[in-house]
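Please treat every number below as a calculation from the coordinates, not as lab data. Treat the numbers as computed from the prediction; the structure is a model and nothing was measured. Cβ atoms are built from the backbone, for glycine too; each structure is taken alone.
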Structure P
Amino acid sequence: MEFDIQRPDPAIRPALQAKIDDLTKPKGSLGRLEELALQVGLIQQTLSPELRHPQNIVFAADHGIVDEGVSIAPKEVTWQQVCHFTHPHGTGGVNFLCRQHGFTLKVVDAGVDYDLPRDRGIIDLKVGRGTRNFLHGPAMTEAEMEQCLAGGASVVRQCFEEGSNVLSFGEMGIGNTSPSSIWMSYFTGIPLAECVGAGSGLDSAGIRHKYEVLSRAMANYRGDGSPRDLIRWFGGFEMVMAVGAMLQAASLRMVILVDGFIMTNCMLAASRLYPEVLDYAVFGHCGDESGHKKVLDALGAKPLLSLGLRLGEGTGAICAYPILDSAIRMINQMDTFSGADITKYF
């Protein structure tokens, strides 16, 4: 699948900056809010940007590498949490935050190893019942990767048709910090040992075992080393769907709120296919998973929050949304020196 992603036209930048600088405040005094307003104005190519119908999409799938004991949580937690998210009184972390900040929640079965209830609004894009164990070979076939990219893109198009222009993405998949760590190491050159962390709560012995398993998996890799092949060989169905979703969102000039360690590595992978996608990314937070700060630094990203989060599901991105909203309110609702009876003093 190919995507048409264009970098925002910079011609509007001087006018955007002039409007921001003319707001009734010392130049630059609203810091990151000014940077965000400029970024969204460039994305939307307007001096009056807006945020419409925010949605959070959670992609869920299982991972064959879990068979190697790389996670403290058992595989069945994936399907149990998906059911939890989609319960009529959903009380998961992502549920209360979506309600608080006015997000619509979409939950996608990308490849959960369970027959999920179909009466709860779960979007069924199941590619398989979890990936293969990448310790012994590729996690998915070329066809499965393409199916994932297309599936993620289709959900974003649905959101776009519903009037959304800002999306956050989350994941649910026991074991998915393992493929994320491998992607991070291959795509940044950071040694694997600095990319592997506790995930859902491993102790030091568990982290060491996880590192040893992933080291063997990388040693066993027999692909061509291209970004597409690395994405296919080590990725999860939910992760590759998120990559497709991010690329589709960028092609539609939507604002992408990036969540934690897994979603940051999905954005990293997406950027190795289409570097232009980064122009559309707002990084929500720096989480508590070992390696997250390092991959953010490798991307040159400036996360909005640092709250020690490591839940995933899109929670950190949604927490950051009010800051983005403040930036848009700033550029649209503050008066200007030229429009108010205030002396411009710079």
Structure Q
Amino acid sequence: MPAPSLRELARSLGLSHTTVSEALRDSPRVRPETRKRVLAAARAAGYKHNPLAGALMSEIRRSRAGTFRGVVALLDLDDPDARPKHVHRFHAELSRGARERASELGFKLEPFVIGQRGLTEQRLDTILQSRGIRGVLLLPANNPPDMLGLDWSKYAAIYADYVIERPPLHTVCADHFRSMMTALVRLQRLGYRRPGLVLEQHHDERLLFRWEAAFRAFHEHHDEVEHLKPHIVPAINRETFVPWFKKAKPDVVMCHRSDVVEWMTAAGAEVPKTHGFCCLNVVMSNIPAAGLDLQPRALGARGVEMLIGQLLRNEYGIPDPPSSTSIPAVWVDGPTLRQQGEVPATPADASVV
């Protein structure tokens, strides 16, 4: 026997269609005892409320457009104005991919900012519930996010980074381990034999050491490549980089920060004639560079696809267990590495060899 419609459920309870609809949406305008009676009757009758239907009808009435299916929130956990420009580019591309894919699937992506210069969690919770927004895509945060202030029983969510614990949610992120392997294989084929990895400690820890682990594992199984200890520091700057570069003598530097190319040059290197630079995230590079495209637009698009899938399946609350979806990086050729078969020149300053 099919589940009753909303109007049939309302008729059987002797209530108005509006009252039953609001009770199923946990509206505070419905008395608690009435809400309990409606929910009990709905469960007994096998009725499943579609939370997208209310948002759909509301938007159709406003826009008269029949292709709209719902609204999902794009939640920024950091202050966008305080974010460094190179990081801002990555977030912008991720947001763009999410927005484009959401539009293709009939959804509107609406941005919200939370934190010191944005909304409080309580205010955000009120806005999302009052507008019937049940899907949340969280942008990567610089520090471990803590979003336990939201009533997660009412939302489906995806975090667009490696891991979130408060609460544990499904995530979509770059495959950092596989991407590092891709880069090292490419550098080996180009003839580099002394790759040096430069990371900020905070970044390394935030990704649970995936970059570092892949770098060490590669060298464990490739004797033809010399193993240099990764240069992992609290902050990447010229004062710490140049002494390491002169002492370790890498023939190619792997790093997120393209500033190191200038510091390598100041130390006597000529990029790409004598030394190479491989950017671990070319979207964040300030100069044209060879390296890894972590595909932020693809990450945003995949995150939205996963989120909308949860909405259409009426899957809300903290998942048990949470899962992670990863997307490998794409290699990008660039002017900071020599071409296949080129022989490295001798640097003008012998101190760097």
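Details
- Given 25.7, 90 for Rg and Dmax of the Cα atoms in Å, calculated: source structure among P, Q: Q
- When helix-only ellipticity at 222 nm (-39500 (n - 2.57) for each DSSP H run of 4 or more, over all residues; to 500) is computed across structures P, Q, the figure -12000 traces back to Q.
- At a computed 22.1 (mean count of other Cβ atoms within 10 Å over residues 36-43), which of P, Q: P
- Calculated for structures P, Q, mean count of other Cβ atoms within 10 Å over residues 228-235 is largest in P.
- Of the structures P, Q, the one that 125 was derived from, the read-out being volume of the Cα convex hull per residue in Å³, for residues 76-267 alone: P
- Origin of the derived value 19 (relative contact order in percent (Cα under 8 Å, 6 or more apart); candidates P, Q): Q
- For FRET efficiency 1/(1 + (r/R0)^6) of positions 156 and 260 (r between Cβ atoms, R0 = 25 Å, to 0.05) computed as 0.05, the structure of P, Q it came from: Q
- Per distance in nm of label points 7 Å out along Cα→Cβ at positions 180 and 276, the highest-valued of structures P, Q: P
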